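Some structures are shown below for you to check.
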Structure 1
């Protein structure tokens, strides 16, 4: 009875248009007050521990701040130019470069909507100018943007780690190979379709131009090495690496690229200025720039935007953890686990049921909330059936990728619609052919665990 009331309140509130965070909190508090033996104090304790008792979740605001600085600071544009110089001369090369740029930006942002916004706002219009159909460009970017939560560092992986106590570092290791594989699949599909549709290719800019664009993008590329290298090498935890990433992104945006802050549009070397004089002047400016950035309107705006996104996500997480607390208190995960195990389903059959359940939930809920609700239910069943917790996490993350592209709550759909100025229906239609690739990739990840587990096992 309690199960039915809890989920009826949740889905009823969602159908009435209540934001997901409030729906989770409302259904949880109502169930505790009216239909549960749990104490009222558990609400305050759970909400407090949700945002202060999980060290792993501390990485989320840092990664969001890092992504905000990199999105505003022009790193995305430099990564796109580098990717275009690398593969733009191949048939469909501009679309392939867009996917490659999404993969690179995903490795420094950890967010799928941020990846679509940063890369799509530049590349979709560029592809249309080069003769690509707008629907083709929008569909490719919306799908490639989902790599933001699969290629580490990933905010969704951090949430899964907090919900299941699985190592976040191992999750980051497990996501690298599937992320690169999915990006490769998209690029192969673009190449094949480009040959069929006779899409244009750009001339090869030359090795010198490639090296020049690579040099300009080097600061962004170094962040990938800094974050993933420190985690994979055991030098830093994901939370420590996130803090380093936020500091590095601030320095790159304000002092390195100088796209925001007090040194905006002031180049390292001015015309007719000697190299030595330029270095002395630039080094002299660094302390002033660091001190002045705290009072700079643009820098404060970036920090404020990052804080808003962090508070929104952490509020969702806190309410989702309260919902998970009610589930655990009422022994709902244990009851469901015992019921499913009693059916005698093999591991492969359970994975089919789980994928269908997660795909359905992805239509209506935000990925972090889904993981915090479903992981405590599915985790004990999976472990009883011998499914590796890391493999289970990657399957759930890929399901969340697909949820980013399914209405009515697919975040990537709304971002792409905002970039193109088209309706949500038009964007959904543009994404459908690419969505089939993601569904096929989900089956591959589900039933070939070596793809996810090879790197963690190797580095362990």
Structure 2
């Protein structure tokens, strides 16, 4: 007999709509799985069981069933504020902080009828591409507990991959949805800048950080993204954000139909090639080759392409990474000492960067955005590896030497940050498994506002490769 967590999020939503299961029953089912498996996996840093059950009853009694996520469990990344729930930002410096207001994205997911079960694990202030903070246990990869989950939405990815949630929202300022999605065998989508009104990226330094979905299937990712865009089931009018080009959906229609033939570029070059020696693991190349073969069999046009070298990208992005840490909310030397060595190094480096250097870096990256889009403009989508290496062991990253740490992150994931700089949508798809059973994915980069094309391509590959049937074994209860 199929258990509830084995169903896709869309199937669970349909079961809720038919009355075959109630929001309270579904919430209780997932809370039981979290209680059993989270100690081994470190997906959640806070579980709000009583509040979740109360919320589920509220949804049953008050929220209209037409709400796009009616009764579906979810969770908040521990960088998002939810009133009355501890928000630690992955940092010992924020221990005991409980906000009295919620972020817009949290309100939107509530408006969509979702039931939050707690807060998912994140690195300190979301600064790293791995989820191993000193504030709590690391997020461990469900496919192999000795490996990391990626970051910064690592806890969300672990929760979805281990069937402790049907899907989850994440945020992505340099790959923070796509990296853990690839590491944990999930679909992860970074939307276009301006697509999600409550986390559009417009207000972020360099326009880098946006919110998007992590899910097991393409349709589930589209279901969650539609709700993030239009939490009441229609285009929201309570946010005044610059909008991405193209229609706002429903994206689910594109993900379910999976129609169309497209021109797809295939490339292994990245924006970091002038700065770091990028070496592709054979498993990354195998995933790329598999996706290329399947897309050709589906009738898509394929053409190899390469980015023009750009020596200015790497130093400019490094400036933004450092300046982005300059406003870490620590009050005085005593609280600063609670930061991890990497965060403390970033804070000091960022605060020391002159305004003129920041302005020049922003100008370089704005020019890179235009160049990147121009170079790839003849394609409907561009296929790259998702990660250059297989998932990294827990403890692999240098926690003291900031420059070496940054180089390690780039060597692992060179294909993600350039998409944030360009403001483009991109989807990671878990097309391949290694002989050791580890997931390896590919990334499809879309045109501005091109999420519907990415969902259509993803659905076509999913129908052929059927990755939604793969699942890691439940870890032993601890």
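Work out the source of -11500 here, i.e. which of 1, 2 gives that when helix-only ellipticity at 222 nm (-39500 (n - 2.57) for each DSSP H run of 4 or more, over all residues; to 500) is computed. Display every interim value, and only then the final one.
Numbers: 1: -25000; 2: -11500.
The correct label is 2.
Figure out for me which of the structures 1, 2 the number 4.6 belongs to, where distance in nm of label points 7 Å out along Cα→Cβ at positions 292 and 348 was derived from the coordinates.
Working: 1: 6.6; 2: 4.6.
Only structure 2 yields this read-out.
Further, regarding this structure: When mean projected area of the Cα convex hull in nm², for residues 100-163 alone is calculated, the result is 5.3; to which of the structures 1, 2 does this value belong?
Structure 2 accounts for this read-out.
In addition: Just checking, which of 1, 2 has the largest value of mean count of other Cβ atoms within 10 Å over residues 124-131? Kindly include the intermediate steps, with their values, before the conclusion.
On the way: 1: 16.0; 2: 28.1.
If we compare mean count of other Cβ atoms within 10 Å over residues 124-131 over 1, 2, the biggest value is for 2.
Consider the structures 1, 2: one of them gives 4, 20, 29, 26, 14, 5, 2, 0 for P(r) over Cα pairs in 10 Å bins from 0, in percent as calculated from the coordinates. Say which.
1
Looking at structures 1, 2, which one was Rg and Dmax of the Cα atoms in Å, for residues 196-419 alone calculated from, given that it came out as 19.9, 61?
This value belongs to structure 2.
Check the numbers for relative contact order in percent (Cα under 8 Å, 6 or more apart) across 1, 2 and tell me which is largest.
Working: 1: 23; 2: 18.
Ranking 1, 2 on relative contact order in percent (Cα under 8 Å, 6 or more apart), first place is 1.
Just so you know, all these numbers are worked out from the coordinates, no wet-lab data involved. Predicted model only: the values in this text are computed from it and were never measured. Cβ atoms are built from the backbone, for glycine too; each structure is taken alone.
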